[in-house]
Structure 1
């Protein structure tokens, strides 16, 4: 394996996760690409150019290039507008490869269905296998919508079905996602491989909670509940705000110490801006305890996790939930919705708690069981570190490279049969 082409049409790995369309997928691409490069594999990531000031090629890390492909207007386009630019994007990708000798890339790995459509054509033109990671599935998302969210369009449903049929390997984050691909998309079980995402165990580590709180301007004795992610209906930060109001109703003595930190930027539809969450907090009478921070990266994000008593992940659907892993790696227990891959990312009653549904009452009770019982919280915190260490980006990269090799071998056998 010498060269890998990675397709990420709708979001660049250079963008800061936590706002717009940048999230866990960006982290996944960066972490796996850089680790492949450290092993001597050249990685080229193709993404749509969103500014005329972007260079045609940028170096993400030694051995990892990001190619900005001009496709449509430079301003940011919503995901619903991008299918109309796929022809232009595909032309740009194929044009870049045409400058090289045939067989330049060993494999193409597409992320999200839009990239899968491009990867399908690249596979045929380059005569190399296509490996695809969906990250989210429209049929699953539509079955678990927030009340104010919009369903995914039929165009995406059809696009995902096409990619599932054409890809040589489909990468699922969990066994649950693998079953969804097989049952909902009629994917060939022999082509589905389960590769759990990882966590950066060098960056996300337990640390000095007092120092982290001091850096964030928090009282040493504060009771800190944190949400980290894009502010959109799917991620459901409003669930934490409602649960915090319910918690204060039952434990009003916490008001002078409670801090609800919402860390992230706007994305998607419906309850999508900090202003709307602020209005909700005001309506519930807890505006004084809710704080908003912009998306954080690197050590600053680790400090957010370390400062928190509990990190909440109330999403309506998550293919895995990287935030949950990162928080646990920092020694902070997680309260998460029992959906998607979160029951894998969080061990219920061991490294955190899982909550059925999204009603404020059950969420408030779960939070209360941790914030009011220090010994229990510390027990889960200690377990959280060990649980998170079962996942690493090195293991993820090992599994992906093994999958690439298998896909390449089978592809060659079929071509020369």
Structure 2
């Protein structure tokens, strides 16, 4: 049994804590991924210790996330005022803190280390050598892919990150990709060894995100029962392209002015990344487009409140310029809500085009208006997609993701030991 072969896994998440609320700052799908898989590993008898950078002096050195899962807050640089572009300067301090925590234990305390995002991969590369355990790495996003599909106003990822990602790819014992597309990108763009790349799709919490009453969900949000509701959930930044939804809504109203009395556009999330530079830019865009009266902005919503947003919507829009997968799309579909998504990254896997939603091959407002209207304004078709959406989402679960990761750790550990024996390090 896997649980008998693994005792403890170290997880590295330098730039964002799994304790943070997804949808604002740097917290997003990666946070959900780490929380969901870590808690399920613990249920299978594998202890998980998550190392993240302390961002407040009020944080305890160690906090329990769930039974068998602890979060270690490592002091590295000032508590406030650092964004991801400044964090590379603190990687030495962070690494020292991680090594210091492990030094209190006997050798072999961890069976594997799993790093998330390239900053964590840099730390994982170093602790791998010190601890003598395999490094499993999940990129979540890739600089070369992001730079090839930049949104207007978005800054390209720096050369430092490209170099750093390449180093991690070269050193990792196992690379976990969300989709076959991402796996191919790792091989083509970063010359990754295909034998070290494993495809493990993310999942969705099928207990929390379930179909439910539309009327009840709308009532909880103060929405009319007969409204036409379009929703966006995620970080407010150019990469996620919430502006595309607003421009499409304006086009819908241009085509059908009578729709204004019923249309509601929900935008759920907080500023992040380059969006922090102009936190009110999206509100100002709604004003310039003449649709401020139909747009409602909500802060990031936890758990059941987010599920209510999905259930209240006729359509959830995921217009990102790049997505390694797109957890919002899965969560919405699990609630029985069709999704209109950009045909980029992992979204063609997360959304079954013409079955559970619609994929759009551009970011043009006219194309998006047509796609959104094709579902939101056609009740019969929407009902068909709704049933298919829930069924499609059930193909993905965090239990399947967790089992695949644990199997990958075991395989990586076996290969790591074999390589050491070959090199004469083990006898």
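Match the computed value 2.5 of distance in nm of label points 7 Å out along Cα→Cβ at positions 303 and 391 to one of the structures 1, 2, and report its label. The read-out was computed on structure 1.
Among candidates 1, 2, the computation of distance in nm of label points 7 Å out along Cα→Cβ at positions 127 and 151 that gave 3.2 used structure 2.
If you line up 1, 2 by FRET efficiency 1/(1 + (r/R0)^6) of positions 31 and 239 (r between Cβ atoms, R0 = 25 Å, to 0.05), the top spot, with the largest value, goes to 2. Quick one: P(r) over Cα pairs in 10 Å bins from 0, in percent, for residues 159-222 alone came out at 19, 32, 16, 15, 17, 2 when computed from one of 1, 2, so which one is it? Working through the options, I get structure 2.
None of the figures in this text is laboratory data; all of them are computed from the coordinates on show. The structure displayed is predicted, hence computed values, not measured ones. Cβ atoms are built from the backbone, for glycine too; each structure is taken alone.
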